[in-house]
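K.L.:
See the structures that follow.
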Structure P
Amino acid sequence: MRLIGMLDSPYVRRVAISLEVLGVAFTHEAVSVFSTFEKFHALNPVVKAPTLICDDGTVLMDSALILQFVEAALSNGRSLWVGEQIQLQHEFRMVGLAMAACEKSAQAIYETNLRPLAKQHEPWLARVRGQLKAAYSGMEQEVRQRPHLFGGSLNHASIAAAIAWQFTQSVLAELVPVPEHPGLAALSARLEQHPAFVKYPPLGPGVQPQSA
């Protein structure tokens, strides 16, 4: 299998790290939807990252669906959803919050960096920033109230939370200050040292240098 997309995308990185943790073999190809659009278009005309090209050539899209397929068909019964009903509810809640945080971060970036200033709509941007802050507030609450979900082996909730936090901190750190989110900051710092995270670092043009 081939995973297509840049690792500065939290969606691509989430898939890469999850496949690594699940022990599912794949190759990663760092193809950009921006700077190498035509190359990506030749692989997937929809030009959506992440793209997974299966061994028979079938092209899959959407990080959640890719991971669902992998766990259903390729992981030998392993899953990164680990809880019984109540715990599973909170795992799903954390992943939902993390993916919303990634989405709102990307919307804010696109609005301010790609749209001409005269065409930017401040009320809409303010709403997006409010949604972003609400997502991280909810994530911080989950980390603080349910440390057992985030202190053991990697699961979908911890992976998604750590990746989302790193992504937003690399591009919009001023909107989600570290002192207000100590649980998430600590989780991210710890998981970024995990071999799967180290193997697939958030490399790409959107990533800001991190201080040591």
Structure Q
Amino acid sequence: MQVAIDGPAGAGKSTIAKKLAGEAGYIYVDTGAMYRAMALYLIRCGIAPDDRAGIEEACEKADISIKYADGEQQVILNGENVNGLIRTQEVSNMASVSSADPKVREKLVVLQQKLAASADVVMDGRDIGTKVLPEAEVKIYLTASTGVRAKRRYDEMTAKGETCNLEEIEKEIAERDERDMNREISPLKQAEDAVLVDTSYMGIDEVVEAINSIIADKTGK
């Protein structure tokens, strides 16, 4: 069983995908964490962010997967659990560059498809329904207004004690949407057979209930 969830930043994809997977007993495939694991590998190899040839050569030697142990998702890089190593600023900076490289994306798409072929999965990202899992039984395009997504991010940051500006966050989200939707490689877009779910005025449980209803309609389960 494959459930593909796409959508812009701040739409709630990861939160919803995790909850859906947990309730159904599926594996949640965090594609963003996989790109971060690749970035960590490239850093360990001493590759500079602007060394495209080095990135493309090195990425072929990375084996990245997702598994669950004791109810926790583990991101596995060449046999090592790297959960605690992929959330640094250095990794984020490398991931921002390397994730746009066609060779890196090609490598990780193959690994993501391998995961989906071996287990029931809920996978979220920007190009899951259009590129990674085009034959997924259920495809969801999760979205929300720019203002709502900015407010969610603002609340998240202020809850952590971080100083931030709501207008700046909304501007950054709009700019990211523009980049994601117009990039040359696997742009963000709604798959033709995806169901649009606008979460602007919905709580987490309401969204999960709506998607479970869509899954039931699509699969007859």
Structure R
Amino acid sequence: MKYYSIAIDGPAGAGKSTIAKKVAKHLNFIYVDTGAMYRAMALYFIRNNIESIDKDNIEKACGHVDVSIEYKDKEQQIILNGENVNGLIRTEEVGNMASAISIYQAVRLKLVELQQDLANRANVIMDGRDIGTYVLPQADLKIYLTASSKERAKRRFLELKERGISADIDEIENDITERDIRDMNREFAPLKQADDAVLVDSSYMTIEEVADTIIKLFEKIR
């Protein structure tokens, strides 16, 4: 049986996750929440009293971790070694650990292995920085979703405002620009547009317009 995969890459604030979830719902694909997978691994390390600075034990433990994604009653289930950990991975402690362990190549390689395995077993859509270039280089459709730094800062500003959090839009844009530089210049699997990816600039597009564009591109190749 043929399984399809869609890769969406792009800089922070381009709307990748929002779009990927919308497209996945329309196509009845599995949306692979890579961030949740990092959190599940972080939970494993916390449970096993492995500190984020303990590189050696983190690398050894990677071989004992299995993280998968399933859907039950239309809800995403994050499965850690056979256990549904949806209700356990959204704490600040887990989030901080996930951020700390993401710098390790062993962790990234382990998750790439698990993500590739998911793509071999189901129709998937993934978003990130290196999906089309590294995780799923053979993806059926690759999208490089971007927007101007000013537009991405505006979106983030409005999001924070809705949550009652005060912020400076210029500082947000500076942070976004600095993050772009880090992502594009990191040593392992940097952010870049794959040679065969379709560039979609969402600066002046609505969420629905971007999702429709990607769906139409996919329908052309299916």
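FYI, it's all coordinate maths here, none of it is from the lab. The shown structure was predicted, so the numbers you read here are calculated from the model rather than taken from an experiment. Cβ atoms are built from the backbone, for glycine too; each structure is taken alone.
K.L.:
Between P, Q, R, which one scores greatest on distance in nm of label points 7 Å out along Cα→Cβ at positions 26 and 154?
P.N.:
The maximum falls on structure Q.
K.L.:
Another question, if that's okay. Please state which of the structures P, Q, R yields 0.8 when distance in nm of label points 7 Å out along Cα→Cβ at positions 34 and 130 is computed from it.
P.N.:
The correct label is R.
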